[in-house]
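Have a look at these structures, which come just after this line.
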Structure I
Amino acid sequence: MTAGLFELRKDAITGWWVATVVDRAFHRDRFARSAEQIDDGGDCQNCRLPAGDGVRLRILKDFAFHVIGTDAQARELDGSVAQVSLQDVRASGSWRTIVAPPGEHRALHAVGSETIVALLRAARTALADARTTALTDHLQVVQNWGGQAGARTNHLCLDLYDLPQIPHRIAEELGGAARFVIREGECPWCRLVRTEGARPDRLIWHDNDSVAFAPFASRSPFEVWVVPRRHDADFGRATDTAVAATAEALRQVLASLSVTLDGPPYNLVLHTAPLREQVDATYHWHWEIHPRLREIAGLELGTGLPVNPVSPEDAVEELLTRTRRTASAPAEASG
């Protein structure tokens, strides 16, 4: 079997490089991977906590983080780094989860637009509240789906991590976006919306309010970005129209991934402005979807260079082809 040829691609925003395999034919069987269920012993706590019938906010830890930089500082906390007692006044941040209605263990794309919108609106409210209180630096919103993606529950939910620092990835985007605006005179994501929206080889979904595409320098197989057309740095200020459009884009993309890859595990991550930074002119909130289809290998660990064994163009072709084939199957069968 001929070895794949790596094509080094550069992320125009962060400047990071990705090695993409471009000369190996795509084989679905190498990547289709169903999300694993979590063994909860038949007791899903998110179904009963907190009490209520709709989308609810559950507090898992009031104080979840302590920033330490050295071994000596860690020893001061008796080795406890990520979790410290509530009595320790030096602890900060929180870990919460926005949970779907009781009994909702279906994938995000399968629950319908109303529930998706309700989850996103709850995240928007949490971001707006966090910016008002300004007690921490960044509120990270994620969804982990499937055991391979780090999920701890089968219940549909979004996790909120109120962090006392700006994450490395967001910091790199902030700096790269500012440099891009100085150099090019426009927000890099606004340019991506315009250029990727006109490229059929990487475009997955679009409407009047949002665009979903596979980024040129995709770091993982079938990585997808969902970007609003309207420029705004802070998802906490997203309009109801933008939230509804994002919900529909996520539903469409995740449904396509499910059909193509047998309902894969994935991480859904919100990239939004830090809570104490004014980056309205340069940053642009967006969602990233990273299916978890393979293990990290030595080249990536040794160099920090992401290796993507599926080019984004091949991934989009597979997504669109299989989705269209599935959509037309009932009509063909009935004919």
Structure II
Amino acid sequence: MLYERVFKPLLLRMDPERAHETVTTALKLAQEIPGAPAVFDRYAAKPEPRLSVKAFGLKFPNPIGLAAGFDKNCRMSRVLPALGFGFLELGSVTLRPQKGNVRPRVFRLPEQSAVINRQGFPGAGARACAARLARAGKSPVPVGINIGLNADCPPERAPQEYAQTFKILEPYGDYFVVNVSSPNTEGLRELQERRKLEKILEAVRAENKAGKPVLIKISPDVSDAGLFALVETAKSQAAGIVAGNTTVSRPGVPASAGDVRGGLSGKPLRALSTNLVRKIFRLSGGAVPVVAAGGVFTGGDALEKIRAGACLVQLYTGLVYRGPGAPRAIARELAELLAQNGFAGVSSAVGTGA
């Protein structure tokens, strides 16, 4: 494959952030060619009965989505569906622009098909992202917008700032995700504490006049007691949970990477993430829709998470290492595995391995 033989070796020789910027700039430029969005829309994922999913009031042509972090600044919502994604999650978007943490802040572990990042929500801010989404127009697949918190936001203002960010972006997202999982913004994970999170969700709900689905994104490092509280909160106040994207633990990586600060993603996270999904499914009795991220590289990985209790899955690191053909290939592999295992569709497989 051209990507494996030519582009991947070139990109892996670049600094990780520079490689990402090169790829995203090319995609953004392609999207801006006159008439290109209509062409890309024709290549977007089409509903296939075995892969179609209904979750939190939305219809997805397939369950393979883009995780937050790839398109932080909401620049590529019309071109990315042409890769075969069944949905996109853009962001994380903060209320105000910010530079994020000092570079270098992204580190590859190619032998483990993993990445460690400590970017800290760099981005153009909510108003710039809203303007870009308004210009781009409607995506052919559902779009989620992941909202984060500026590093300089005092903890007591977190509910108001999440709500303000949501209000600015509300017209442009089909669903929203309140991100309290990133390890790279000081104090953010403390907002997973039940009463703090409830206040954030209450503030967002006050601005949610259209009743858009609002999910919460949680860390795979949460304790069992903390997870129970999060699931109870989700059952009463959220449309679902996004689970397991990065960990501060270091399963299956060299000792030399143990001291690199940041969130680990990719293949080493797969088992930890899947176990988190299984716990959520069991704790909620299957009542809380789960979007699973962490170590999704193949259709088998996707099915593993679906059988653990996820209705949708996401990838980012898998896209880095497997290339732009990954979403379509994973969807095809998943469809074959569902058929081989006697599942009529994704929904009939959800939770069967929990």
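Given a value of 26.4 for mean count of other Cβ atoms within 10 Å over residues 64-71, point me to the structure among I, II it was derived from. Only one of I, II returns 26.4 for mean count of other Cβ atoms within 10 Å over residues 64-71, namely II. Work out the source of 13.0 here, i.e. which of I, II gives that when mean count of other Cβ atoms within 10 Å over residues 8-15 is computed. Answer for the origin of the read-out: II. Each of I, II could give mean count of other Cβ atoms within 10 Å over residues 24-31, but the derived value 12.1 comes from I.
Consider the structures I, II: one of them gives 16.1 for mean projected area of the Cα convex hull in nm² as calculated from the coordinates. Say which. The value was obtained from structure II. When FRET efficiency 1/(1 + (r/R0)^6) of positions 168 and 256 (r between Cβ atoms, R0 = 35 Å, to 0.05) is calculated for each of structures I, II, structure I gives the greatest result. State the single structure among I, II that was used to calculate relative contact order in percent (Cα under 8 Å, 6 or more apart), giving 22. Source structure: I. Here mean count of other Cβ atoms within 10 Å over residues 48-55 was derived from just one of the structures I, II, and that gives 11.8; the source is I.
Each reported figure results from applying straightforward, stated rules to the coordinates on display, with no laboratory input. No experiment lies behind these values; they were computed from the predicted model shown. Cβ atoms are built from the backbone, for glycine too; each structure is taken alone.
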